[in-house]
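All of the numbers you see were taken from the coordinates with simple rules; none came from a lab. The structure displayed is predicted, hence computed values, not measured ones. Cβ atoms are built from the backbone, for glycine too; each structure is taken alone.
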Structure I
Amino acid sequence: MDEKESILFLGDVVPHKLFKFINHYPTVINLECPITMVGNPVPGKINLNASENHLNTIFNGKLISVSLGNNHILDYGKKGLESTLNELEKYRISWFGLNLKAEDNYQPLILEINQNKFAFLSAVCPSTSPVIDIENGIHLDTLDIKELIDSIIELRKSVNRIVIYIHWGAEESSYPLKEEIVKARKLIDAGADIIIGTHAHAPQPIEKYKNGIIAYNLGNFIMPALKNIPTYYDERGNPQSSYNKNLMLWNRISWGALIDMNSMEFKVKKYIFIFDRVFELPFTPLDKYIQLRQNLDHDKYEQIIQKHLKKRKIYRRIRDYINNPHIPNLVKNMVWK
């Protein structure tokens, strides 16, 4: 493959502070939060934001575009979004996955790179509990396979490659859901070239399917641990709760899909963020999840996922207990009932 013709596709990024990352490639990410110090938090959810814009520095000026099609980009309403778009404009970073007019849907970003035209689309699955729309008709595209296929067919007439970022997946899982595999392959069959999944906060398989490439979930490229953050605001802007979530190993490791946009050859890059740096690794403990090994026709595929998630839930509880030793409520109730 020719790395001079390649783009590096990465997963979820919350640029909450400055990270050092050695980057040589034009890069596309999922910007998982608004960059803002203004705006009112949308009530009734966990709200994320970055107070400063570190994107250009982190990616060494090579960030060419970001997907905004996710469940947090509208967390601080119109003012938070306007701040984000202004911050992207400062460094001429393009974006896709957001419609600024009520009548628009699946508006593509078209970039011309090395005399080739690339179309970028984005969709968010309702299962991720997104804020879909705010005032003045501004809205995200919810995942609708039929509408996406119609867009792909129309775009195929005028561009060389079609890239679709989809925000979906079972959180914490390194296995894609069966229906996601079916949908992603349908989009490739319809003429899409590259499907990039985000949201699961854990890396999942990357496969070559026919003439296309599917990365079911790339994982967290940069994501903060959530420690007592105010959440579930009421209509007056007062938090009704707080939220804690430590980072497990699978939350720190991610894949990068480095794809030659001419030949469609690709390499899987492996990263971990720690100590304010992003390191590229030769191998990771999660490498067994890079290939899609399970037989989807097997009746027990969903059971495999549930068993996998149950194990990770137990590991997280053990880690949380080590960090904060305490008597579990279940034991308290048994002893002092």
Structure II
Amino acid sequence: MKPNRRVKLSDLAKQLGLSTSTVSRALNDHPKIPHETKRRVKQLANDLSYHPNPFAKGLLQKKTKTIGVLLPSFKMSFFVSIIECLQQELKLKGYKLIVSSFGPSLKEEKEAFWEMAKAHVDGIIAIPNNDHEDPTFLNNIIDEGIPILFIDRIIDSLDANFVVTDDFNGMFEAVDYLIDKGRRKIIHLEGPDELSTSFFRLQGYKEALRSKQIEIDKRLIIPCQSKEEVIQKLQSVDVEFDAITCFNDYYAFEALQFLKSKNIRVPDDVCLIGFSDEPICQYTTPQMSSVIQPTSLFGKKAVELILHEIQQLQNNKAIDFDIYKIKTQLQLRQSCLSV
């Protein structure tokens, strides 16, 4: 650490090999923290002359009744619907909303987080675009007394609350349905490799095949970093297939355009299922089946958790973090129904 630099919780955590939340709990004598851990934390805090951040304490004592929301873009209906639900829930609690979006780059995302923190919001609800293997900047914001809750993404290396779709079971149910209807050669259009949602949806696809003793054919798993890659990747497929499951509905829309261009009948020859149940699903021909992500439940749970965390910080109490999964539902439409 540089001379004259204020010691932060993250500094203590790094030196002790602990998470920032564990250090915070130890300093506040949380009953779940072992006595020896508390002793080590307090000893190091004393040795390094650690003092709670006065800026953070000032924020806690003077709440702005404002929550910041960060999301990748306003283009996806799922994101917009999340904002509407958050706004409705927060209004009932007497809170205002500040919303900002960021581009695809990590640099833009970091800048957006810091700009929101400077706005003196009481907390941040975010849908990040990156997995943040190094979450130092996020921990630094949390150290300033601003809790962060994540929607639809999991960052393994960060202690925080996460409200996510049950992506695994959502995709499992979709693939299981196709198998029960006689489809065996199922393509999976995998999403961006930096997103936890991509990983869990892929795992659900694989487990559904295993559960029916169907061998996983790696040629049928097609990674796509964006919807723009879908058609090109499908054109390169050199193996027979009778169904396609997709990372999201925009991938599914591109897949549908490809199938039409090849005069492949949907669903007679190939079934198609997306994920999220965006409005676009109802306006294609045929209408697309999809996995519903219930945004109203996201909004209610996220607001409940972020306001609870703010209250716990206000009362100088430790916080227990968790991953909260929202159950999905398979919405069948014409792209599958005649199977």
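Among candidates I, II, the computation of percent of Cα pairs over 40 Å apart that gave 10 used structure I.
On distance in nm of label points 7 Å out along Cα→Cβ at positions 8 and 216, which of the structures labelled I, II is highest? Write out the running numbers ahead of the final one.
Working: I: 2.5; II: 3.8.
Once distance in nm of label points 7 Å out along Cα→Cβ at positions 8 and 216 is worked out for each structure, II has the highest.
Using the calculated result 6.0 for distance in nm of label points 7 Å out along Cα→Cβ at positions 64 and 184, pick out the matching structure from I, II. Only structure II yields this read-out. Looking across I, II, the calculation of distance in nm of label points 7 Å out along Cα→Cβ at positions 88 and 224 that yields 2.1 traces back to I.
Assuming -13000 is helix-only ellipticity at 222 nm (-39500 (n - 2.57) for each DSSP H run of 4 or more, over all residues; to 500) as calculated from a single structure, say which of I, II it is. Going label by label, the one that fits is II.
Identify the structure, out of I, II, from whose coordinates FRET efficiency 1/(1 + (r/R0)^6) of positions 40 and 232 (r between Cβ atoms, R0 = 30 Å, to 0.05) was calculated to give 0.05. So the calculation was done on II.
Identify the structure, out of I, II, from whose coordinates FRET efficiency 1/(1 + (r/R0)^6) of positions 208 and 240 (r between Cβ atoms, R0 = 30 Å, to 0.05) was calculated to give 0.95. Before the final figure, lay out the partial values.
Working: I: 0.05; II: 0.95.
Only structure II yields this read-out.
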